[in-house]
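*Asks:* What follows is a set of structures for review.
No value in this document is a laboratory result; all are computed from the given coordinates. Because the structure is a prediction, the values reported are computed rather than measured. Cβ atoms are built from the backbone, for glycine too; each structure is taken alone.
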Structure P
Amino acid sequence: MSPSLTDYWWTARSLLDGSRVSIEQEVAVSRQEDLAPYLDLHQAQRILDLANGRMRPQYSLLRAGGHQVLGIDLANLPGRTLTDYSYRLARWLYSRHVPNGRKVNVACSLVCGDVGQLPFRDVYFDLVTSMSAFEHFLDVPRVVSELSRVLRPGGLLWVRIHPFTCLSGGHNLSFTEIPLRHLPPGVDAWDHLRQRNIPFTVPLNEWRLDQYLEVFRNHFMILKQYCAVQEGMELLTPEIEAELSEYTREELTCCTYAIVARKAV
């Protein structure tokens, strides 16, 4: 479904009042708590922000935190379209609410590149972060292999995945709330796992959680894994749960799954 005026208004309001930054700061706090037993983020680290997105929210926060951050995404290619200018304005509005966001002297940069063929030397990074991106990678094993190559021995991986199996996993609804708790009129819950009446609008690998975990275990030691955000519990009726019995309740209701992993020393 195409974004509605309500979607645009929700996005604009969240940028103007700083609520988008507040949401992203909560993510940053969770990342720091997850990594605290293994890495001190109060000290400057060399970080790769994988698939940073057009808004670059976590890239901006990590940069403001004094880290040397490299962000890589095909969306980092400069452009002069209306969409490019819109995102430029959105990033400026976002930066106004980032503490020290406009006073950073640390060497950071954005790279336009392929996450499956990273243009970085071996054992370069202390930490790789990724937020709601892995579900869009069509060759996950290749990406994970590249991350293992560029991380130093003992380096860490902090990933949050938006699973395909959750209520909003089809990425084809108009999002006016995070997590999603109300569906647009005429839309069936978990349509993307059932009738598929609404077409997909972005690349999706449709992987399940155990597939991700298996691939990560091939290259890393998984230190922590958990569902960080749930959605759709109110809409998961016994009838739908029976129809989708091949999926676990966690798969159907977890819209943000976190994985912390470490490369062997």
Structure Q
Amino acid sequence: MSAAFAVTLRSGSSGNCVLVSDGEAHILIDCGLSLRALTAELRPFGLTPGGLSAIFLTHEHSDHTKLLHAPGRDAPARITASRGTLEAARVHKNASVIEAAQSVKPAPGGRMTVTRFDTSHDAAESCGYVVDFGGRRGGVCTDLGRMTDEVTDALSGCEYVILESNHDADMLKSGPYPLFLRRRILSGVGHLSNSDCARAVARLAASGTRRVTLAHLSEENNDPSLAIGASCHAVSQTGAELGKDIQIDAAPRLEAGEMYCF
């Protein structure tokens, strides 16, 4: 494939993985699936795990790093992440540190650059990424308790954003989770609610974002219709026209989502 694109391969507490390609460099942002599942998901794109240029990790939690835990197997590509994430995930071989605000090229001489920004989550040193294809940008940001100024600034102007809309607050508060887990999710280092995400999506629409994919939806405490509805309502309040100025969808949990081409 020659066109640049991004697509979610997995999304949710059972696994998270985003494939991004510019036709020359092919990267994963997170790798929360097995090697067998990754191989199957890459096949329709004409790719194999061995053909990946790099894997960028947002943080060390297992639903973002499952691929690295297969016994006796090395990762199929170089692992890039914050120093804290690499240490917490115990990645020592074929690894490189990306510092806050640093930009790296997954393929020497290629047009894709990846820039790290920090997030607020209960992990060692969590982050999100902005991928630039010569001026056209996309952002990936899940697992954050709140939208900080740093996150907002990093994602502003990205034409495509994958953003967490983890839970409906009312469903979470009345749901089956124990109190300590509910408090963790609702905290500033937990997960972004539908309403918090919706406010962020409205700001992104005003900054020029053309499509948002809502990600990391809780299976127990959310529903795609609720997440999409909250963001659509927030955007409509700004006067933006849904479907024309911005499109909003939700990433499926266990299969590839819709591709966005840059």
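*Asks:* With mean count of other Cβ atoms within 10 Å over residues 12-19 derived from the coordinates and found to be 14.5, which of P, Q does the value describe? Mind dumping the intermediate values first?
*Replies:* Working: P: 14.5; Q: 22.0.
This value belongs to structure P.
*Asks:* If helix-only ellipticity at 222 nm (-39500 (n - 2.57) for each DSSP H run of 4 or more, over all residues; to 500) comes out at -7000 when worked out from the coordinates, which of P, Q was used? Mind showing how you got there, number by number?
*Replies:* Details: P: -9000; Q: -7000.
So the calculation was done on Q.
*Asks:* Distance in nm of label points 7 Å out along Cα→Cβ at positions 28 and 164 was computed and gave 3.3; which structure, P, Q, did it come from?
*Replies:* Working: P: 3.3; Q: 2.0.
Corresponding structure: P.
*Asks:* If we compute mean count of other Cβ atoms within 10 Å over residues 84-91 for structures P, Q, which one ends up with the highest value? Spell out each step's value before the answer.
*Replies:* Details: P: 14.4; Q: 18.9.
Comparing P, Q by mean count of other Cβ atoms within 10 Å over residues 84-91, the maximum is at Q.
*Asks:* When P(r) over Cα pairs in 5 Å bins from 0, in percent is computed for each of P, Q, which one produces 1, 5, 12, 16, 19, 17, 14, 9, 4, 1, 0, 0? It would help to have the intermediate numbers written out before the result.
*Replies:* Working: P: 1, 5, 12, 16, 19, 17, 14, 9, 4, 1, 0, 0; Q: 1, 6, 14, 19, 21, 18, 12, 6, 2, 0, 0.
Answer for the origin of the read-out: P.
*Asks:* Hey, another quick one. Given a value of 4.5 for distance in nm of label points 7 Å out along Cα→Cβ at positions 100 and 172, calculated from one of P, Q, which structure does it belong to?
*Replies:* On the way: P: 4.5; Q: 2.4.
It was calculated from structure P.
*Asks:* Continuing with the same structure: Tell me which structure, out of P, Q, gives 34, 29, 21 once Cα extents along the principal axes in Å, for residues 68-139 alone is calculated.
*Replies:* Numbers: P: 34, 29, 21; Q: 39, 29, 16.
Label of the originating structure: P.
*Asks:* Where does the value 0.60 come from, among P, Q, when FRET efficiency 1/(1 + (r/R0)^6) of positions 188 and 236 (r between Cβ atoms, R0 = 30 Å, to 0.05) is the thing being computed?
*Replies:* Numbers: P: 1.00; Q: 0.60.
The read-out comes from structure Q.
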